[in-house]
Structure I
Amino acid sequence: MHLLKNSAHRAWLVLLIATGITWYLGEVGAAGTWAIVAMLIIAFVKGRLVVLDFMELRGAPTMWRMLLEGWLIVVSSLILLAYWISLK
């Protein structure tokens, strides 16, 4: 279990599990609003893990973290807004 002491290894494991959950939701045909929102939230979490752990921004200057995390929030919000508008 010493492999899970490294934050990149933990992030990789979470990414693997999140990808499996997203795949499962798509495979069983989960197409309700809550399933779509869940998949978008999972995508946001995965993006944040990639930015913080694999791009090594967890220890970066605050400006870079805020810029990229803000970008993730804006993009995720726009996708969610587009989905919400398409429902009407």
Structure II
Amino acid sequence: MKRVVIRIYGKVQGVFVRANAQEKASELGLTGWVRNEEDGTVLIIAEGQEVRMKEFLNWFQDGGPEFAEIDKIDVEWKKGTGEFNSFKIMY
């Protein structure tokens, strides 16, 4: 199991990035969370099988949610902890 920390820059708040990320992550069997940050970015921590995590990342790199305008994505791979039961939207 792997963990990935993703920070997404651009027009990514107010365009359903969190809801779409939750749907995509759940579809891929990933756990973790997504939240809007005060600096206008979206932060995601996800865990799961590496191949599924790469699918998740590729989805964002291919443009992600329909109304998002992604300028940049920072990715940091880590060892998974297994601490999550599902993928949630944090407020």
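We did not get these values from a lab; they are worked out from the coordinates using the rules stated. Since this is a predicted model, take the numbers as computed values, not measurements. Cβ atoms are built from the backbone, for glycine too; each structure is taken alone.
Descriptive notes on the structure:
- Test item: relative contact order in percent (Cα under 8 Å, 6 or more apart) calculated as 48, pick one of I, II: II
- Among I, II, structure where helix-only ellipticity at 222 nm (-39500 (n - 2.57) for each DSSP H run of 4 or more, over all residues; to 500) as derived comes to -25000: I
- Once mean count of other Cβ atoms within 10 Å over residues 10-17 is computed for every structure in I, II, the highest value turns out to be that of II.
- Look at distance in nm of label points 7 Å out along Cα→Cβ at positions 26 and 50 for each of I, II: the largest one is in II.
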